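Input: structures, listed below.
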Structure P
Amino acid sequence: MKLLIYGFKPYKKWKQNISEKILRKIRRRGIVKIVFPVSFEKKTFVNRIKKLNPDIILGLGQYPGGKKIRIERKAVNLKRHTKKEKPKISFKNKPEYNFVNLKLKKDKNSWISYNAGEYVCNFSMYVISDCYKKKNIKFAFIHFPYNYNLDKAVKFVENKLDSFTPP
């Protein structure tokens with residue numbers, strides 16, 4: 001089984017992105033890790049993933065507030081570059097939203113979210129879930145608060161990996 005985990009480079013005012021830091025600390029063998037640039041380019045995600053042909057994809061992202069980890073379930077077909085900007089449709093003639101098909105369970109440190117925002121994490125979720133929903137590729141996405149404890153975040157991800165990978 002081929003597992004891909006991705007995160008993102010820092011963006012806007014953030015000098016670091018916790019998703020990139022988590023990826024750097026995960027030391028599991030047999031996992032492909034990608035740190036994507038913050039981009040609204042569909043090909044950025046699709047081309048790299050298509051080459052790897054994973055069985056499972058786990059996306060990691062950063063959100064600016066909160067204290068708990070968000071396990072995302074739904075991506076919307078909208079995007080915007082700033083909070084002041086009015087959201088625009090990402091893809092014409094596509095569904096209003098897509099759901100992930102790998103349902104991670106919440107625990108005391110997390111909650112289930114149906115709002116991944118309208119920025120690049122949501123965009124990546126929408127693109128990946130749309131491109132791979134007809135294939136047998138499982139996909140989940142986790143958002144971490146930017147200031148979440150890094151060791152706890154890594155442990156959370158590793159526990160999730162244990163739940164869907166053989167020992």
Structure Q
Amino acid sequence: MKRGFYIGRFQPYHNGHQSVLECIAEEVDEIIIGVGSAQLSHTIDNPFTAGERVLMITRALSLLGCPFYVIPIEDIKRNALWVAHVQSMTPPFDLCYSSNSLVVRLFNEANVKVQSPAMYERETHSGTEIRRRMLKGEPWKSLVPSSVVQVIKEIDGVGRLRQIAQAD
């Protein structure tokens with residue numbers, strides 16, 4: 001049994017995440033998906049709750065064909081202990097998938113094997129760009145799975161983002 005770990009903030013979950021997870025699914029028997037910064041929500045950079053992000057991911061991966069677990073992981077303020085914190089919150093895993101330089105470094109220092117998957121059209125498929133488009137009223141729905149569009153509609157995610165972005 002080979003189990004892989006993939007972490008992201010998923011603010012929101014988008015087609016880049018989907019592409020990476022589809023590739024990971026071909027290499028492992030099970031995937032653990034860590035929803036990072038789980039304690040954050042209702043800000044411009046982190047508008048969605050951990051539960052909403054779990055819903056986005058779960059719906060988008062319903063046809064993945066590989067068992068997966070979605071686990072919210074709150075931040076801790078001590079990077080040297082972060083990998084142990086992650087490992088305490090997840091089932092055991094054999095390797096970590098990440099292209100984030102800090103995550104790669106921390107897992108390497110903890111002697112956990114890391115693979116850096118190719119990023120899918122990173123310029124447009126990023127949470128930052130998608131949130132920017134939502135705020136500006138520009139097209140964004142093609143950058144996320146249709147199930148994520150539905151979740152964002154259900155929770156009035158665009159309305160929330162626009163409201164919290166307003167100045168006093």
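None of the figures in this text is laboratory data; all of them are computed from the coordinates on show. Bear in mind the structure is a predicted one, so any value in this text is a computation, not a measurement. Cβ atoms are built from the backbone, for glycine too; each structure is taken alone.
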Quick one: distance in nm of label points 7 Å out along Cα→Cβ at positions 3 and 83 came out at 3.5 when computed from one of P, Q, so which one is it?
P
One of P, Q was used to compute helix-only ellipticity at 222 nm (-39500 (n - 2.57) for each DSSP H run of 4 or more, over all residues; to 500), and the answer was -12000. Which one was it?
Q
Compute distance in nm of label points 7 Å out along Cα→Cβ at positions 11 and 155 for each of P, Q and report the one that scores greatest.
P
By the measure mean count of other Cβ atoms within 10 Å over residues 27-34, tell me the structure among P, Q with the highest figure.
Q
With distance in nm of label points 7 Å out along Cα→Cβ at positions 59 and 75 computed per structure, which member of P, Q shows the largest figure?
Q
Supply the structure label, taken from P, Q, corresponding to mean count of other Cβ atoms within 10 Å over residues 35-42 with the calculated value 18.1.
Q
When distance in nm of label points 7 Å out along Cα→Cβ at positions 91 and 115 is compared over structures P, Q, which one is greatest?
P
From which structure (P, Q) was log10 I(q)/I(0) by the Debye sum over Cα atoms at q = 0.22, 0.24, 0.26 Å⁻¹, for residues 43-122 alone calculated, if the value obtained is -1.38, -1.41, -1.37?
Q
